Structure P
């Protein structure tokens, strides 16, 4: 369950665990994280990497957690990779159909009063990453080549702990307890409202508990943190697409009470949240003050039966604890050097 080590920046070599004995402050940081994890009834998984120094801390870092809308990050990575390879154009226009309206899609639903709405792929990505619109995410997933293509991209990157198996619409149907989904050609917003509302509460809660243990659409905190670090390093694709992805994550408007919740005002955070019954996630990159460097961080929770705000508070406190540690011991002066 516990790993603490100084490691090469992205190797995250588990053999480095032995170094923890000479860096007890990282072990204490993990212990603090574990204590904060117990302030919620959720199971909490955390991985944080100080990118410049390679110092790493993890609690349940190799355990799979439901990604919820954090899955939109690997989808965006696949789209940017295809655009970089010339297989997609971000200015390509996509015409929306009534069947493209999926649950949890406020912004696009507000636009689609009449037929004829078209958005560029880049605007669809903006809606996906900034306001977490689910209809936009499924349009982006379609452009990415579907779930299998996104998972294959993660495998190519060596991130076997990240997988994408369903559209957001089908993921939410499963979490909602919907047993039979009509053909996609018949989907409408009203249809989704009806079939989700028709599920008895007991069946919905049973489905929610079952989905918490489903391996589909999960990520390990360790691999998601590796992906965050590579997004910051801009080594996934050419600079123009790398910058676009990082900047759209910096504009994220959701989850103000999560990773950013207790950080000093004005702290730069590029991130993406995820929320579904009993699950509260946030993953991203924190910029430390001055020359302190950057922290790639993933905080996942699952299985909570308490209000969302309880897990959000735990996420915020864990984030602040990690921020304070790496702010106190920045890349240029690790704990051992500071002690001398």
Structure Q
């Protein structure tokens, strides 16, 4: 497993370097002017195609493992194929800045449908007595599985605001899932998570702290989709794993997304998916670091913001790792995280006394 993870790392790292070098001569790789908006926090033209390096790193590693005959490779090679529409949806948006949202949703859903029917990646329980029988109905399980996969793909994309933020959070989640899978003797899920995490690491070293290359929508969607696949499979294959582990290990990006929808739709009376600069990570960057660290340089505030969010992500992940088989404790931990997030959000917002609308 480690040799394929190492291969994924080196391929990702080298392809990222190649993209960075080519972007200085080929304007095709620089599409910053197509993505200007309230969440733009950099000024240096930067390629947004880090996802291409991550996808190729994972894909090539799994192909080689398959050709050699590794026992874990066949099913996860399918996952690499099925994740391509997800990656393509984000990659086209990175290059053009104008991919139709309906087409994007179709591509994301298409990957989920392929995984559901061919690999049987299915949500089969939530460990809620009144709800679990509904998952015996195939169409209900399908829609919930698509909701979970598309949701976590978008959630990773939403937190992708600063150097190293989404990629480190994704690596932390993947390694947490790998840890539990390893404890249960599940070599396949462990391999998928470790290979994916190492491919992300190859990108991360060039993205953090100075942002030489960005993850882009393609990389964010791909990372989220792989996390969703691994989370669902772990719960499906191992009854001793609480279904709430899948939520708790992903709680930061998931709650960030849910809170953002609530904030935009009900507090600001705007479309739920309209971008803004009022995410918690944006407020930490704009207000908290300026006020308490007296740092005004964006080159320093950008990577420092990510550190704060990594800590917040760890607060959610530690109980997931400690109590992965205890539904009651994980439910209470999810509630605690939601309360903590809300408290931090409004506390930071009040520092500048700005209006939410």
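Every read-out reported here was derived from the displayed coordinates using simple, explicitly stated rules and does not represent laboratory data. Given the structure is predicted, the values throughout are model-derived calculations rather than measurements. Cβ atoms are built from the backbone, for glycine too; each structure is taken alone.
With mean count of other Cβ atoms within 10 Å over residues 92-99 computed per structure, which member of P, Q shows the largest figure?
Q
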Comparing mean projected area of the Cα convex hull in nm², for residues 220-307 alone across structures P, Q, which is largest? Q
Using the calculated result -13000 for helix-only ellipticity at 222 nm (-39500 (n - 2.57) for each DSSP H run of 4 or more, over all residues; to 500), pick out the matching structure from P, Q. P
